[in-house]
Structure 1
Amino acid sequence: MASILYHEGNRQLQDQFDSRRISDRLEEKLARTEFSADDKAFIEGSIYFFVATADREGRPDCSFKGGPAGFVQVTGANELAFPDYDGNGMFKSLGNVLVNSNVGLLFIALHDKPKRLRINGSAHVHRDDPLLQTCAGAQLIVRVTATAIFPNCPRYIPTMAVVEQSPYVPQAGCAPLEPAWKGFADFKDHIHPRQPVSGVPRKL
């Protein structure tokens, strides 16, 4: 059976360290292509995750994504969706997705009980997705079709505490706060306008 996790580079190091047997066993027992009920609960309860993308030439980029619990939704047996909020306008991650749809997502709990879940798949960006109407502050929706879902051992995750949610996370009915950097002399004359978004009044 073809592996959904490993390629020849992985196999080369597994053979050097005699870890092919445990690697195959871990894939057999843990890897999947559809979300379990526990996966769904963990993902939809998360307030942040990390997404890795690459451009057409394979040059990588990694980004942090945050929001209120539920901002990422499991929308199908092997699909999840998340909103893109107003940012710096560089579109490093989503620009990569437009030319190379391969992505890797890391959901990680650094508080309470440490946990992490990795998701590899294919992403697509939508400006007319129906979820835009229900995700306050979303200017785009990203849908990811998972090709490999697998948990990782959390042994090296430190235990940390969530002190407070970022005040910049969009909230329905609340005008958005602008980050201080948008007013810096080097940038203020070059700031792009915010897009109209559902559930959030426009900044006056």
Structure 2
Amino acid sequence: MPDFRFEKEFSFDVAGIDEAGRGPWAGPVVAAAVVVKNCLLAPDLAAGLDDSKKLTAAKREKLYTRLFEEERAGRLQIGIGEASCKEIDELNILQATFLAMRRALENLPECPKAALIDGNRTPAPFPCACKTIIKGDSLSLSVAAASVVAKVYRDRLMKELAQKYPGYGFEKNAGYGTAAHIEGLKKQGVTPEHRKSYKPIKEFL
């Protein structure tokens, strides 16, 4: 279970950062940055947070709501950043992910002195010091919180895109290459929200 051992290596508040949406064929990549002030987290959140992929959609939604309640109460800070499918095609998915992370940090009320980032790649350039943590969303509560925020926020975006572009199953597959998504591509072709640099989409162009 995640805890605050990495956060407590610093003498000041740090941001946990994670992303959602590197693998899908459509939609933006989304990053979230979460600062838990003084490493004080509500007990229900401390007990419930984990890598968002290990949680049910209903559990993620509940945690997402609670995290924003805590933000409104002034106990934590949340920043969200996106990079569009156009930016993914222009930059590549890794650089677009780093761009989304920078934007998430910029959308915090103030820039922290350091950030804990899920994974093993350090974004460059970056506005603060970074420590990368492999499987950080399973080890750090700040990163786990960011993992949940990024995932739920992106899933909601994809449900909105499903209304604009019906027939691809975005509301269920979040842009991943499922059978329903492939069927939609065969029948309707590529939308402006598809990542045209991705090999499966290139084949439909």
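Each reported figure results from applying straightforward, stated rules to the coordinates on display, with no laboratory input. Keep in mind that this is a model prediction, so the values were computed, not measured. Cβ atoms are built from the backbone, for glycine too; each structure is taken alone.
Annotations
- Which of 1, 2 leads on relative contact order in percent (Cα under 8 Å, 6 or more apart), largest value: 2
- For helix-only ellipticity at 222 nm (-39500 (n - 2.57) for each DSSP H run of 4 or more, over all residues; to 500) computed as -12500, the structure of 1, 2 it came from: 2
- Ranked by volume of the Cα convex hull per residue in Å³, structures 1, 2 are led by 1, which has the greatest value.
- Origin of the value 2.6, where distance in nm of label points 7 Å out along Cα→Cβ at positions 24 and 72 was derived from one of 1, 2: 2
- For 22.1 (mean count of other Cβ atoms within 10 Å over residues 112-119, calculated) the corresponding structure among 1, 2: 2
- Distance in nm of label points 7 Å out along Cα→Cβ at positions 88 and 144 derived as 2.8 - corresponding label from 1, 2: 2
- Value 22.9, calculated as mean count of other Cβ atoms within 10 Å over residues 32-39, assigned to which of 1, 2: 2
- Which entry (1, 2) yields the derived value 12.4 for mean count of other Cβ atoms within 10 Å over residues 120-127: 2
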